[in-house]
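Colleague: Please go over the structures that come below.
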Structure 1
Amino acid sequence: MEEPEDAVGDVADISVPAALLVTGTTDEVLDHVNAESRVNEIRTSAEADQPMAQWVLGLMYFSGRGVPQNYTQMVRWYRASAEQGLASAQNSLGQSYIAGLGVTENHTEAVRWLRLAAEQGSAWAQHSLGTAYEHGAGGVSENHAQAVEWYRLAAEQGLPNSQNTMGNVYRNGFGGVTQNYTEAARWYRLAAEQDHAVAQNWLGSLYRDGNGVRQSHSNAVQWLRQSAEQGLMASQSSLAFQYRRGEGVRQNHTQAVYWFRQAAEQGQAMSQRQLGHAYRLGEGVEQSTEQALYWFGLAAEQGDVNAQEWLDTLLN
């Protein structure tokens, strides 16, 4: 997405590269413009109706960087910029309506602003508009084919969330798209290489199972580990199984227990049950019936039938 060359004018040099507008976070944008050290300059430009400065000032009020956090002021500056046609501000205003931050939650109004931004090429807005069509929200009828088209536009601009979603589209055969694991792997890889934890998990799973890629447990472990280290429960438990089975890594029950524990402590019932088994057997940890009962109990409370059966066995 290209911003007009005169979007900022002579009041202050407040500019954001197009690539950062596509995939950048709020903090990355504010870091780029040195927001904290240029508060007065940015405010002066915003008050002079510079749309980029208005949007940046809105981000500052959203994050509380350089100014006190204030969602009402955030929306004021987003709207001022959005009404001048800045796509990034239109997207931010649409997101505010979705979340009900600084305004009353209103998904119809959200979709109106998101569409304006998406039609100008805002990848974040395209992704959100895809979500609206997927679920039939904000006054649009559910239309999975339309959802996929908006997701694809955002993914082609490099937005990792959308690339991961396109991976899901091809893995599941969604929205009229024929199931294609090779295409799924391609999209997951693009997102995974941008550190998208969910995409890393799915790419690791495809390597583990040999779907869309040549089966490789070492590659599976590589991607599962990157995802697990970001805290994703599904990857943590999958990596634990790799260690337990010795697939792609040297078998190591201590490491298996470590990763099951990471997922179990986040509340994943299956990992709680597996941790219960580790304590029951003394596999990777010192044997402890008390600890086995504790972890089986937590899993059983979440409706894990197998954990409940083991709990009953140990108690009787």
Structure 2
Amino acid sequence: MPGCDYSFITPSYRNDYAIARHLCESMDAFVQGRFEHILVVPRRDLKLFRDLESAHRRLLTVESVVGQRGFIRVPFPTRIGLGGVTLYAGRELWFHPHAGLMTGWSLQQIVKLSAPDYAQAEVLVYVDSDVEFFRKFDPRSLSQDGLLKLHKHTRGATRETHQAWRLAAKQLLHLAEGCDADAVNYIGNIVPWTKSNLVSLQQRLTQANGRVWWIALAQRRFFSEYILYGMFCEKHLGAASNSLPLDIGLYNSIWNKDEYLRNHGFVEEMKASHVALHIQSTSKIDPQTRRKIVADAIAQYRESELAGAPPQG
């Protein structure tokens, strides 16, 4: 999309088609400015997602992004059933001759880190399929004083997985001792990056590890793209990253139906900065409840607006 200022990127697949469609509809209704939205899906799902294309939304296949780097999808089913009974359920696997096998989850991170190959704008905004906007969002709010906000918070930061991801980032980036000590987190469901910083990250990974960056990551397997980028900007680039680390707080998360019911429809947890909802795709929240959650959020915002005190983003 020529002349776009922001590239929104959403990896997705057939099981998330319905919620991805709601994401697209909500972006069309509420996201302002000149932007492109890129849906990255497996080749086998391309036909299913085709109806989501528009003047500012395009589809890419995972294979077109990573195939040129030598990754091959292992042609083995992720589910085998008989008579409605699942006999086998496993993860999607990919293969690279210089890195061996890796899961689809790890490969998706390489897809995101490959964004300079396919995104047009300098500002990249990763938004998950299970996010839905419920009020107007101006992407210009992602910048402050000429700096792009770097999503940084402490939620979940002390988990063993997150500690391991920070250690992996330190080792991959060849940072000084102690650079993984801070219990911080850069993971989120709406996360802005800059293309120039991402290109610098690719170069650093290649230089520091003595092999091209995607091989270094594929051989490592266990890493977090968001923690890798966040630590690179803060611990390696510093002020040169032109980033402003803070908790952006654009959305409220709902992880399961029990939590939703326990919080009386989550209304009291909504914040003035929230412009979207993240309703975990793997939760057992049925489609009807998902629609009610979004309707509640829109109603709450409209009530506050009519009262003369609309939430401030």
Structure 3
Amino acid sequence: MPPLVTRSIVATSWSKSLAIPGERIGYLAFSPRMPEAAELFEACTFTSRVLGFVNAPALWQWVVAEVGDQVIDVAPYREKRDLMYEGLTRIGYQCVKPQGAFYVFPRTPIDDDVAFVRLLAEEGVLTVPGSGFGMPGHIRISLTVERETVVRGLPGFEHAFRKARAAGDMATEVASTAEPAESIVTVTHVIYGLHAFSLVTGIITAASIVFAFLTGWPSIIAVILNYVKRREARGTWLASHFRWQIRTFWFGVLWVALCGFFVLATLGVGLLVAWLPLGVVGLWFIYRIASGWLRLKERRPMYV
């Protein structure tokens, strides 16, 4: 007997083939030559006794003995799966299309899946929180219902989705207008000042604006401060300024990289025109820093 076969375990279930999900009827088969066979058998027996309430009743054990080779028509389940999946994704749910399961497992529009299940219950739709399956932020939707039940349930899914999104947008709006600590406001002023210093350096020296902004030590320190301090700005209107500053720097890096790629692709000929987009990027840097700093002085969030 090959060692691989000796230590192999075969597990199967009739839940899918006979369309009896929830009956938990199947079998485990393992070689008696397995050294741990006796211990494994005892463990499985213990599990069956402890979890007896979820195991197959005696009636279905007799049924499977008679019809175990039968195969059900999967077309009705496929139709309900497609109906539910297409309906959920049309509403806006993020969902993986199941390829053999009797359920759909979409992501909830809010992080608290238990709260969203309660919201669905208010709409007359019963689901199970994904956190019970080790997947918080999701819900489990059974497809073992009549087609008409799926059709009637979709409006409830849509209403709950809209309510959750509206509540989330309201919470975000409240958080975005919260007042930050004065210390982090000062830090944000310093970051704008460091970037401005780099821009002035590029204007009054031989270095270009773009080169001074992306490689000068003031801007490098500014970006480091952005990442170190942005947690303190989170949940306040100041968070929009941190996003504005960070994106200004990294989008600048992207534009310069694209210009460099263009020069390489044209074997250096692109240098004749590369100064034009780089000049535009330089002006864009000045606009971003100036407009951001002015709005900060007015204690207004940035439009990101």
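Colleague: If you rank structures 1, 2, 3 by percent of Cα pairs over 26 Å apart, which sits at the top with the largest value?
Modeller: On the way: 1: 59; 2: 49; 3: 68.
Going through 1, 2, 3 one by one, percent of Cα pairs over 26 Å apart peaks for structure 3.
Colleague: For structures 1, 2, 3, which has the highest computed value of relative contact order in percent (Cα under 8 Å, 6 or more apart)? Please list the in-between numbers first.
Modeller: On the way: 1: 7; 2: 19; 3: 11.
When relative contact order in percent (Cα under 8 Å, 6 or more apart) is computed for each of 1, 2, 3, structure 2 gives the biggest number.
Every number in this text was worked out from the coordinates using simple rules, so none of it is lab data. Quick caveat: nothing in here was measured; it's all calculated off a predicted structure.
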